[in-house]
1. Taking FRET efficiency 1/(1 + (r/R0)^6) of positions 38 and 630 (r between Cβ atoms, R0 = 41 Å, to 0.05) from the coordinates of each of I, II, which one would give 1.00?
2. Who wins on distance in nm of label points 7 Å out along Cα→Cβ at positions 286 and 702 among I, II, i.e. which is largest?
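Here, each number is a calculation from the coordinates, and none is a lab measurement. All of these numbers come straight from a predicted model, not from anything done at the bench. Cβ atoms are built from the backbone, for glycine too; each structure is taken alone.
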Structure I
Amino acid sequence: MKLIKLIFLILCSSVNAQSAYNIEGKVLSNGEPLPFANVYIETTEKGAITNEKGHFIIKNVDKGTYAVVASFTGYKTQKQIIEVSSKTIFVTFYLNESENLEEVIITGTLKAVSRLESPVPVEVYTPTFLKKNPTPNIFEALQNVNGVRPQLNCNVCNTGDIHINGLEGPYTLVLIDGMPIVSGLSTVYGLSGIPNSLIEQIEVVKGPASSLYGSEAVGGLINVITKLPENAPRFFADGFVTGLGEVNLDTGFKANVGEKATVLFGTNYFKYNNIIDNNNDNFTDLTLQDRISIFQKWDFKRTSKKKLSLAGRYFYEDRWGGELQWTKADRGGNEVYGESIYTSRFEILGNYELPISEKVNFQFSYSNHNQNSVYGDTPYLAQQRIAFGQFIWDKTINKHDLLFGSAIRYNYYNDNTSATLNADEVTIPSLFFQDEIKFSKKQSLLLGIRYDYDNRHSNIITPRIAYKYKPTNNDIIRLNAGTGFRVVNLFTEEHAALTGARDVIIEEELKPEESYNVTLNYLKKIYLKNGMYFTVDTSAWYTHFTNAIIPDYDTNPNQIIYDNLDGYSTSKGFSLNIDAVLNSGIKASIGATYQDVSQTENEKHIRQILTEKFSGVWSFSYKNYPTNLSVDYTGNIYGPMRLPLLGDLDPRQEYSPTWSTQNIQMTYDGLENIEFYAGVKNLLNWTPNKGNPFIIARSDDPFDENVQFNANGEVIVTADNPYALTFDPSYVYGPNQGIRLFFGLRFKLK
């Protein structure tokens, strides 16, 4: 009997041994072994990491059918369905690089080209970049782009603009799908409410692009490209809440309408209704907001396979900030101070490829922006309408890649200020031409010129030249030069002209701004045999303004003086970006910018106000594939910037300290179609009030009822006003949001 039991145990152990199978194989890239790649079986905890020869083995797998995944940071993940029926199953994975240098970009030359082949350096940021530090709008998302800084301009209503290489927001042109509809009034509020889930990519060009995009692209441009309906998921939702009570929700879907049309619908809703006063000045630290944005994009299939798309967006926002006891009954009054802004705007944009043999596109857009706002007891009622249309003919002849364009822009602006006695209405026709000459695979030269006619300033000509030299497949040198031209719209661009107690002084008729720029860019790709690779991207630039309209806060602390520059202004500096993929699975990106932005007038050299001397950004990402957990650590640092003081007695710091905001996030994507993410924003709990006795000057007397002036209009020192100040909320250089938790969920149905 004992012998029978022993035989039975041996047979059972033999059967169990035969039921244990192995999955073995290699992971290759470009024909070479890829070490330290992750290989795992979906929905299980079984996995392995490839050795130095790219070999892996997953042991003790039961018989059955499995989805086996191979992944490595910086490469496209590959999945194979494997039937385990014999003791050892061999499988080989071939991973391709997913580096965004190979992505198609359109912003630099108005035509789709590989990023590596563009003669104009263009930076590309994908939805993956936006997810590393979730934000409720594009304005905040750009804080981790090297050389780009979202600048807050008011402590009360939290308006802001985008600085590129130290130049103020009005020098940056913001496009949506290539259309210049975010300008003028919308530069202050229009960057909010674009659903992040609908963004395909963001393209950034630093330096003037006036020869293609017109007079507002002096400092650079940002092109927000939305998804094609055919590339979007069937349904998506992304929502998060923060410890401060912010609620943000993006949601949408795509649907086929008949056989020839696809529609993509998305909406963004953001609400913040929590009054916080951590610095105890009786003013809201953060503006309260209630915002909704609705977006729709149609893509039509034509028998000719020519392009036809139409998109529209509606945006409404109600925001206010001010004294804690302010209510809507106090709106526009002089007893309780508040800044309340109602914004309503809609946009339409489209692209139609003409049904002819040549490649000719007609692009058009229209926007209508209405703003009903009060700053204390000062009302600002404004309306702006912008219509834009252009034909683009793309033609290749031998070594010449030609682009011909004709555009027309209609701009209507009216407000209730003394500066606009009559509505400003102008129509600007334009012609532009571009020729990219490809001498060889290594060298190309781009020549471009644009002609605009503005009846206020007659003929405007803006040329540019770009030379690209590619000595090897891993090295690119680009040299760009061009001119810029911009007409100043004072009240639509300069929020400080409307808020606070400073008087606005316009000493003379403001002339257009003119500039000349040269930029040198070098890009180097470095591949190591152990699977690591690095991308080094560095630029040096110099911009010279022969005329610039720069607000003067220094001459008289109670005034903002605007006049034409009697001298010149410059912006110069260099930047460095390093992207790295390490064999540990960590993907890192580090960027730094050093800049000098100043003006010289009457032989006096003055550093531009609210402009940092240096800045840096970074991000570190790691994903552990077997556990489906990712970690993202992002941050930025800014060097000192000169701040607007109200006189010699003002006790606030003349220069901001070096400051940094840092964030960490964890994401779990182990469930089908669902991601959970959570983290901490502003880990260092930095706020701009640290080191200052106050941020808002005379917050206890916002209507200056107890301020005394002498015969020359200068503030008199009194017992109640020992620093001779007036109410002023413009001393601001960073957000007032301290450390806070956030938690969110993403759902996607493909």
Structure II
Amino acid sequence: MRIKFTNLLLFTFITPFCLLGQTVTITGTVKDAETREPLRFATVQLLPEKTGTTTNEQGNFSLNISSEKLKGSFLIISFIGYKTDSLVLSGKQLKYNILLTPDLSALKEVIVTSGTMKEVTKMNSPIPVEIYSPALFMKNPTPSIFESLSMVNGVQPQLNCNVCNTGDIHINGMEGPYTMVLIDGMPIVSSLATVYGLAGIPNSMVKRIEVVKGPASTLYGSEAVGGLINIITKDPVSSPFLHVDVSATSLQEYNGDISTKWKVKNTQALLGLNYFNFRNKIDINDDNFTDVTQQNRFSVFNKWQFERRNQKQATLALRYVYEDRWGGELQWNKQYRGSDEIYGESIYTNRFETIGNYQLPGKENITLDGSYNYHLQDSYYGAIKYFAEQHVLFTQLRWDKKIGNHDLLIGLPFRYMYYDDNTVGTLSDDTANPSNQPMETFLPGLFVQNEYSVSKKMTLLTGIRYDHHNRHGNILSPRVSAKYSPNSNNTFRLSTGNGFRVVNLFTEDHAALTGARKVFIKNELKPEQSWNVNLNYATNIPHASGYVNLDASVFYTYFTNKIIGDFITAPDSIIYDNIAGHAISKGITLNTDIAFTNSLKIMAGVTVMDVYQKENDETGHMVKKPQMFAPVVSGTYAISYALDKYGISFDLTGRLNGPMHLPVVPNDFRPEKSPWFTTMNFQITKTFTNGLEIYTGAKNILNFIPKHPLLRPFDPFDKNVTINNPEGYTFDTSYNYAPVQGIKGFAGLRYTIQ
């Protein structure tokens, strides 16, 4: 017993000295403080030991240190585009979860691709590009990208129908068909998809959104007349292993997003599922019509990234969307689909997409891009059937070559579209014996772009595109841009260019599809063209309490051959024709981003514009007509404050719209302009250290509801227009300037496993 006690006493005395020389391992994960995504290849330095490492592809790191030096040492964590952070080691804790805050003052480090079709830092891009991360849209969570874009200054998601809630995206006051929507740089969302395909893009799959205002046809071809929105999806490598986001509103809207990733040998895969359901019939304004369309939508997104020995890129993505939506009289159900007894607008959507790119082997940087999408729309607008089928194939070979101070990009794009429907748009030209004749479009092209670094402060970008359309012939689209940066905090950009749009009338204008009006095409429609000039100034102003970023632009766009839908000449018709004149969109826009060291952040933007067309009237005089749904003044705001100690954040977001012209009919009792209004939202978020996040709040807290959305809702089939109707009104759904939905609460949770 004495020997055992002596051994124990000796062990107790010697052990602490042994531990002093023991090596321990410090581990941790570095993540984005807003999105909780891991930051790969972040730098982690251990001081005063002066050793360090970088995080791996999952954002993890490990460092070895002697236990006797552990207490008092500290870590310095840094990553491009983020604020550097420091962490004092406690001597007891060996595992750390480190959150880095994005440093929006370091805009020159943000990588963009939309402006020049190649990766370049935002401040070095000759084309002004606006970047929006998912963190902004999480301040006001929505079930689709379409609704989220209302938080972007100068971008207006516009509802075009009060019954089926059809929408498109306006940039600087121009209608939806002038906006090109890309997914990973591919022209996926177009034509039929501009009407219903936007709703099926899961927010959980979005890495960032890039917005270019002004023509971009030199690189992207038809439809990029007013601007483009490029939705960049997450890559499988840096995505979390599991991410779940589910939410519900007090109006019984349910949305669920789930994504996961896996690796099989040399292949990384990311899978995202989204489901949205709203089946609650609500009629706030007592017109016997649903205020918001009923929806049942499912989408799946699958992206594959292949690891190659030569480190060249190879990706493939697939997306499928199914949606069943309807709006109409409250007593409508599917047995009335297509009948003239109870009015309803019912739309079934089936859509499939595939996107991919492959860098060819060899020394040269040559990439093959490709995409294909199929869209089937089976719908009824009252008793009028609209059935459309569309196939779009796009392929492009691009060569990126740097020669001295010149960065050359050459591309060979080809686009094929097959479109068929049951409207007059696809009837043969034989009026005596009209028959169905699907439209086929072949659009091969060639573009050349040269980015010339004149000096460290000056960059000149020139480009030209040639396309040959099988109906409209040869089309040229040039552009020139110049960037001047006198210092690292100030940048001036001047851009001018041409845009063109090959018209697919019935796929792009919902008013042409509704059963409420007849459609007439006055003459053979010519492709639209635009010329744009844009002057942009961006500056970063750091100060002791934070920083201020300002981004201002003056824009002017001149349109020829613009196609206008005449809603006024005949109240029951829409007459389409190229205007005998021109159209103009001009204005100024300002974005501000202000951050303080006390965790207060303010993002705000305002756009002032004048959008109109000039054309000859019956007497030959040039008459100015305002553009519908184009507010003279509009703005967005997001005010955030965080209590970092408690993991709680507060967000106040909203959109301000000034008066805009609306499609009224002769002797209309409804105002021809909308009133000033704002939709304001509030959210509280609690973040836990285990990857759980809960949020709750209210939307439209000022309870704004538009007046008079429907004309003659009691006679939707116009069966009694001759009875007690001295003004000759007919049923119309196009008078819209805001969602017919009052204040509503919401709650949700997010859970992430890295």
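1. Working: I: 1.00; II: 0.45.
Corresponding structure: I.
2. Details: I: 1.9; II: 2.5.
If we compare distance in nm of label points 7 Å out along Cα→Cβ at positions 286 and 702 over I, II, the biggest value is for II.
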